[in-house]
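Participant: Structures follow.
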Structure P
Amino acid sequence: MRVHTDLTSLPPFKNAVVTIGSFDGVHLGHQRILEDLKRLAVNAGGETVVITFDPHPRSVLKPDDGNFRLITTTAEKTEQLAAAGIDHLVIVPFDKSFASLSADEYITDFLISKINPGYVVIGYDHRFGASREGNIDLLRKYASQRSFEVVEISAEQIDEVTVSSSKIRKALDASDIELANKLLGRPFSFSGSVIHGDHIGRTISFPTANIRLEDPNKLVLPHGIYGAIVIMPDGSRKTGALYIGDRPSVATGGSRVIEVHIPGFGGDLYGQYLKVEVLGFVRPDMKFDSMDALKSQMASDVQEILRKFGTVAPPSVAIVILNYNTSGHLRLFLPPVIAHAEGARVIVADNGSSDDSLEVLAREFPQVEVIALPVNYGFARGYNEALKQVSADYYVILNSDVEVSEGWLAPIIAAMENDRHIGVAQPKILQWDEVRQVRTRQFEHAGASGGWIDILGYPFCRGRIFTRKEEDQGQYDDPQECFWATGAAFFIRSELYHLYGGFDGDYFAHNEEIDLCWRLKRAGYSIWCFPQSVIWHLGGGTLEYESPRKVFLNFRNSLFSIVKNEHWAKVLWLVPVRLVLDGVAGARYALKGQFDAVWAVIRAHFSFYAQLGNTLSKRRHAGAVIRKHRIASENTAGIYRGSIVVAHYLRRIIKFSDL
């Protein structure tokens, strides 16, 4: 998601599908609007644009209202909108000058002049302009004159209660956490850094992390004890006892503190950043006559919190299969996916198929969710478009020609939950024999037991070097950090997929998973293969390995990835070297009589040079995102410090274990 805060330098939006609002809370009602926004953008071939305001209009229009607090800060709101898969967020600097715009000026001077919408999607009760004089009817009047469309969203209902930010605030102010979380569609949360307190908690064996809120305008819950989940600096989730109050048992007239006790944790968190998700109210704050009485009550509180909230809800997983004219694969491979989904959602995103795929899904697999994309976007952009419409903690990007086995999901999800630095993972991937319709013990080309890359940017696998595939004899059954994971069964945290821009749609297919993994490695994340999870891949089910089309995409996209991700000093010598080596590869194709492949290599280089300017622009954008969100220095695990070309073709090495 691109965030825009300067109204004077907005980019030209592509057939903008726009919605406008404060979006405080990004609650279920807002989420309904966002889902409709994304569906409409897919159908219209446009981009989603959310317009919101900072500061919140109420703080400008009613500055003396000391009771107003935000459910979500601007930073939290931005995070939620990015996770929802929005393309652009326009944050309007809201001041008295902007507030004084008449409804007509708001539409003409701001909405039309700066955004130029194709569609405006708004709630039935949306008001805008000075004195809130504008409404949906006025928008429709301008729409008929200016060639954009207005789409009305009715009120979202939850148990016959209309969702609104004000109702959520009232629930939070009453400590009705269950209702507030239900209306939000997720736990109410806040964030902040850990500061030094007076260390009283340590003297009674209940050390706490004293949290200073990230934004002073953030809503603070009433005084009391709450059950919570604390998201630690490493991303792990721990049950916590949250206290908000002025500590009447240890101080008189003390100031309010927000602190959390994490049972069983004894580390140093000072200066660290924590996020706290509030799960439920336990009791109001109270004064105790002695420290022993306070300690006894705190022990009781912790036990109740562990009993009620100690089991963290399992992460949500979505298995997303991109399909294009492969209804036969769906009939053959989809039943095992459904049988072994282990609680995950199974979603087929149809990439504009012209065969009977949609009919087969509706008739034979009604339990499967379907996303119908209007055209064939290719593998890379097809997943980008589909995943804009999928909300889950983890995405499992799965090819339509993959047979899964019982228990294939759990080992990988558990490993990623235990180590938040793992951004992407894959299972061991073996060959499925199309002729005999059976599983084999041979590693499959696309990912084998984890993807590596050499110093010249050539990819290979643990179990497969170029076209030579080993037999699986358990030699690579240890979990191992690698450089890239196969796109045939690609496990990724959803927030990372959206934060780092997903696959590069210009790749169409092939190498896009290496490019995304490379970006994540640059940001400090790790990529792993967990061979205790096993799948079988037909491979080449949609495009044969030696087809000219695949040769073209592989050679061109590899160059794209190098220019986008390698250090500049290396790019300057590596691209010319690759030109020579790719020429050698072309000569090999010629000796084998594969002249279509020779032409494909030549076309790949012409296409690469023609798009060099665009590729450099992507490099700059990716670099900015990585610098802003990196969690560690660049991770170089999985790079072979030699040339796989030399090792394989000159030294005759055919096994990964011999490198």
Structure Q
Amino acid sequence: MTNPFYNTQHSPVGAFASFTLGALGANGGLGLELAGPAKENFWIGCEDRDSNAIQVLPFFQATGDAEAQFGVEAAKSLRIPLLPFAPSEITRKLSAGHDTWLAGDMRFTLFTQAPRLPDPELEDSLQLKCGLVPAVLCEIEIDNRKGLDCRKVVFGWQGSDLQGAMRCVDADDTVGIAQGLNKGFFGASGTWVAGQCFRIEDIVGAVRQRDVGRLRHGVGAVSALVAEVPAGSVSVLHIVACFWKGGVVSSGKSCNYWYTHWWQSLEAVAKFALQVSDNLVKAAKETDEWLSAPGLSPERRWMLAQAVHSYYGSTELLEDKERPGEPLWVVNEGEYRMINTMDLVVDHLFFELERHPWAVRSVLDQYLRDYSSPDSLGLTFRHDMGVANAFSPLGVSAYEQPHLQGCFSYMCQEELVNWILCAVTYAKASNDIDWLLEHRKDLDECMASLVARDHIEEERSIGLMQFDSDRCEGGFEITTYDSLDQSLGKARGNIYLAVKTWAAWLALAWSYEFWEQETDASRAWSYAERAGAHIKKSFNKETNMFPAQLDGSCDSAIIPVIEGLVFPTVLWGKAMVKEGARFAPLLKLLRKHLQTALLARCRFTDGGWKLSESSNNSWLSKVYLCQAIAENILDLKDPENASADRAHLAWLMDPENAFYAWSDQMLSGKVCGSRYYPRGVTAVLWVTAFPK
């Protein structure tokens, strides 16, 4: 991308942590369990060839006269000028596994991984430890072949945590700079020297003059690692950004981070991460190879990479002290930090099935055990499990409230449908048929609940939701599109949720057929037929579209009507949608609907996709999902595809948006919610082969 100054999250798997970097100024940072970037100063660079100044990347702002708080004047005897590289001197390349800046004689790279993780409940291997080490590998390469003297390399940091002072660390084989016990940067002893002063210039000056007495001033707020590269050579140096948090880290459930099985301190994490640096480089390369499908446009390649980085920044792998040895997977909801939001779980599904399918099982089991309960219509599931490491009481979400007709109301129908779709798709895709068999009775309850939410009297059923949960207490249920208008917000009668419900009936039918339960399979097929027939009946031949509300009360064109198609395709392959198939007529109408919507109604002026023609609030994760479905299932390619992708990328790169790395909700191209968000990994469907 031409503008290199945007934030990206560089995150270990399962540590709810991020080394965020890229936006100009003090706008990145080393964050642990935060809702956004930590806003910290970094000085990353080296002396120029004449050793007259330190040239650094522009990820800092002026710190002022730090000594003034002590009522003294600043000492100047050791100063060396600090010069930021000009923006025109910097180039950057981002991929899913690498983030590289080039400036002058320096290359600075951050390596991150999207590893295939074995099930922690079954394995304690080097592969698992490398995949879960709470560290990010940094590499600095200095080309000093034209230099006549040794040059100092500097990695400086000023933390923003008010609860802990900066400190220098001399540990076993490592040297580091840290803030408190939870985060820091480390390199190999003998290569790096750690210093702490009022300014980065003071640290480099003390190293140059070998003035050890002035190298570590405990009241200084700035720390740095400094190394030296010889003249006439190219040197490659490693640093690891590390996180560690011990003990109980959550309320409601007493949980610890899984990685504390192996490492009992920040320093122990650093030692291991440096020892396995070659493994981390290899894992980053494998990540790039996995996500570098041929034919993927540069815009999509960048958006996918940015989304993958942000997803891992929201992940946690915990262990509940009441269930020792059982992994508890969490994906926090970006800036909102809600725990395992169920209507995000269903969208993360496709990515997680590729990398760590056991995590899907972990979340489904958690929901069934602790965050499901019957209402007057039957079994249903909560919206989330709590917020910001505070687990809600059993059967309660942090989000849902009664008496409402919009945001914060209940999502009983949608979350029931989501759990069914996730459960059956997980079992099929991961071949975990034993798990599905264990949950046969649970799926029976789910089907009974779907029936009751339609109509308990079969002759009056339509295969779709007709009743709101009594939990609403006079309000009505909503969908995941809670902040949109009536075209997508209300659950009952919504065409988006209707097609997803149809898909849930098909998932149940697949399960019962697999178990050779002919009666139940026949019943599930019957309800799928009713749902499909009722949806088809609402198609307006004059407009060539489905109305947003089946009863015609809202006739806005919406794109997410096609979302549910991904699930039967995963279960049966494209045989489900080919000419002459059971539901081919419905698919033909959905394709026609999307064609009509994309022609004019569901477009912004820049060519980007509007999820609803009547709302300017469009969500990129859902756009990516629907793009993949349109192209791979409906065989429909947007004729304005290139301009749409450019528009979507431009939304993320907008200066007001770029601070938050990957964000979801865009109001006419400006971020309006769901910042620092994980759900963009729906873009994995751009590169993942659909069943034939």
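Derivation of every value follows stated rules applied to the coordinates shown; laboratory data play no part. None of these values were measured; they are calculated from a predicted model. Cβ atoms are built from the backbone, for glycine too; each structure is taken alone.
Participant: Can you tell which of P, Q yields 4.6 when distance in nm of label points 7 Å out along Cα→Cβ at positions 152 and 504 is derived from it?
Facilitator: The read-out comes from structure P.
Participant: So if we calculate mean count of other Cβ atoms within 10 Å over residues 264-271 for every structure here (P, Q), which label has the highest result?
Facilitator: Biggest value here belongs to Q.
Participant: For distance in nm of label points 7 Å out along Cα→Cβ at positions 88 and 536, the calculated result is 6.4, so let me know which of P, Q that is.
Facilitator: Value 6.4 for distance in nm of label points 7 Å out along Cα→Cβ at positions 88 and 536 corresponds to Q out of P, Q.
Participant: Oh, and also: Which structure, out of P, Q, was percent of Cα pairs over 34 Å apart, for residues 104-487 alone calculated from, if the result is 52?
Facilitator: Source structure: P.
Participant: Next question, about the same structure. So distance in nm of label points 7 Å out along Cα→Cβ at positions 16 and 400, computed for just one structure, reads 2.2; which one of P, Q is that?
Facilitator: Q
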